[in-house]
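Each value in this text was obtained by applying a stated rule to the coordinates, not by laboratory testing. Given the structure is predicted, the values throughout are model-derived calculations rather than measurements. Cβ atoms are built from the backbone, for glycine too; each structure is taken alone.
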Structure I
Amino acid sequence: MVHTKRTYVESPKGFYCQDITDLVKETLQDSGIKNGIICVHSERSVAAVVTMEFEPGCVKDFETLLEKVVPIGIDYEHHRRWHDGNGHSHMRSTLVGPGKTFPIIDRRICLEPWMQIVFVDFQPAATKWELAVVIVGE
């Protein structure tokens, strides 16, 4: 059986993280699937889905890490071509990845208690993002 859902996440201007664990769990419950896999995927090239302990310190540490690895203020080739100021957003998404897949066992997503599923927006402008949730199982 396959169950799919498209949903939207709105984000303000700049780096933004949102805990979407409950949304993903609700989608699983609506599906009726007991065992299988669930994929959560951002449908944009400037955003990502990650797992982390979703608390302010961890979110800030993640932002600090990304700024060290893929800084905002350098001259990306993408900027030169498109002049849209979001080259860092594309590189961060490329590095982190647009989605995650999780096992489902007995109607539960295999997450430890301190792990949440988090949508991350790297885009400098406020926007609305589409997420796809696909569940395959029995």
Structure II
Amino acid sequence: MTLSDFRNALERHPGQAMHFMLPDKSFVPAHYHITEVGRAQKDFVDCGGTVRSATSCLLQIWVATDVDHRLESGKLAKIIDIARPLLLTDDMPVEVEYEQEVISQYPIGGMEVTPAGLLFSLGTKHTACLAPEKCKVGETGCC
């Protein structure tokens, strides 16, 4: 889901509760805080020598002992508007950074409106060889 799609969903449904469903179908506890809205840029060289860049809007979710806390969609839309000068564009994917046993990043795969509010489904990220033709993956291994 792009930042534009995410922001539009929040603005179309102000005052709604937001729920984040992890890839294993469990949920981030409802009393989460979004402690950061930021632009994350990764510049790197792949195993074939190609320089690449990946940019995303990263929402950091933190769960505290404040079990009465609830963040509504309209407030998050306002926070994202405040962050717009840092984000630079709406044309980037939105990811959630969340800590359970380890800190993980999940792309937001989709959103649906439910009787309980907005449900955001989180996907998974995977590693891959980005230059299989140069590395000849499958013949002698990568790199």
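Please compute mean count of other Cβ atoms within 10 Å over residues 38-45 for structures I, II and give me the label with the greatest value.
Numbers: I: 18.9; II: 11.8.
Greatest value across I, II: structure I.
A value of 16.6 for mean count of other Cβ atoms within 10 Å over residues 70-77, calculated from one of I, II, originates in structure II. With relative contact order in percent (Cα under 8 Å, 6 or more apart) computed over the structures I, II, the top value is the one for I, the highest of the group. When helix-only ellipticity at 222 nm (-39500 (n - 2.57) for each DSSP H run of 4 or more, over all residues; to 500) is computed for each of I, II, the one that comes out at -9000 is I. Here distance in nm of label points 7 Å out along Cα→Cβ at positions 30 and 118 was calculated and came to 2.5; which of the structures I, II was it taken from? Going label by label, the one that fits is I.
Work out the source of 17.4, 56 here, i.e. which of I, II gives that when Rg and Dmax of the Cα atoms in Å is computed. Of the options listed, only II reproduces it.
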